[in-house]
Structures are given as C-alpha cells and as structure tokens.
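Dropping the structures in below, format is structure tokens.
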Structure 1
Amino acid sequence: MNDKTPTDYCMVSKYLIGDRMVSLKAKALYVALCCWSPDIDCSIKNLAEELDIGRDSVTQLLKELEELGYVERNKIQGPNGTITEYLIFPKSSFD
C-alpha cells in the first residue's frame, strides 16, 4: 500500500478555532507556532516577520494566548544568551 498522507501539515484543535475569546490574529500566531520546528528561532522579531505584523502586536497576541491558556513562555539561559521556549497547549472542550 502506498501511503499518500502528507507530512507537511499540523493539526489545530477545533476548540481553538471556535473559541471566540481568541482573536483571528492570535489564532494565526498559534498556528505559526504549531507549524514551526523546534530548531527555528521563535523570537518576537521572527514571529513578526512571519506574520507580517509589528513586534508590539506579536507581544500582545502572545499575551492573549497566554492569558487564555493556549501558550506558555519560558525564558531559558543558553550559552549564547537567553532564549524563549514556547509550550503549546491543545485545549479541548474537555479541559
């Protein structure tokens, strides 16, 4: 059997998509975070470039996602300075 399932996709909870508390831009940021591989630099600057929005907007959208429990940001001290790790939480109606 030849499996034709695409490997270049990510799945996002329907709960997030239907959550009216989350703005459309925040949903786009969430999807971008879900799609990026762990080795990609998810700095505010890179996220702003990816979404073609300002850095202040990215900061506000991350705050929105954090307050609603979809994202957690952790600062990690690395050998080349501080980096930010993003933990993505796939909330559901069962949470």
Structure 2
Amino acid sequence: MDRDKVNRWLAAVIDVLDEIGEAPEGAIYAGLTEDGMTINEWEIVKGILLHGRLARNASQNVLVLTEAGKVMAERIREFQRERNELYRNASR
C-alpha cells in the first residue's frame, strides 16, 4: 500500500463523512473496494482516522467526523479549489 493511495482514501472518507454526517463502516469500505481497497487496507485507513482523532465511532460500526476531521475536510476542499484554479489557469 503506497502513501498516495492512503492519502487519496483518507481524503475520500473525510470528504464523504463531512458531506453526509455519518456512515456505516461497511458502506464506506464497499465504496472504496471499487478503487481496489482490501479489508486489511480499510483497517489501516480506519485506524488512521480513529487514532488520528479525525473520526470517531458514533455508534457500533458508524463513523462520524470529529472537529479535527471537519477542519481537515475544509483543508481538503481548499486544496481542491486551489488545484482546480491552477488547472484552469494552465489551460488558458
């Protein structure tokens, strides 16, 4: 598992949780399997989210963002906006 993949998956989970509020772990994992994620990789990503205090268990097997996770979600959106602006400027 490479760092870029992990970062992409973390950003995806944080973005989704920020958008919808909470989600069952199984639903999140199922969505990421289409990107080639294995169950072991999911456990690593989930561990980073929980131990990094970016997400917490709202109830059994349901994840929700913490305040730190919400701050990270905003940083991700900011980065995406900046990247999109760079691409637009480069294509002119």
(request) Could you figure out which one of 1, 2 the value 23, 19, 14 for semi-axes √(5λ) of the Cα gyration tensor in Å was computed from? (result) 1
(request) Could you tell me which structure in 1, 2 was used to calculate helix-only ellipticity at 222 nm (-39500 (n - 2.57) for each DSSP H run of 4 or more, over all residues; to 500) as -11500? (result) 1
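No lab work stands behind these numbers, since they all come straight from the coordinates. Given the structure is predicted, the values throughout are model-derived calculations rather than measurements.
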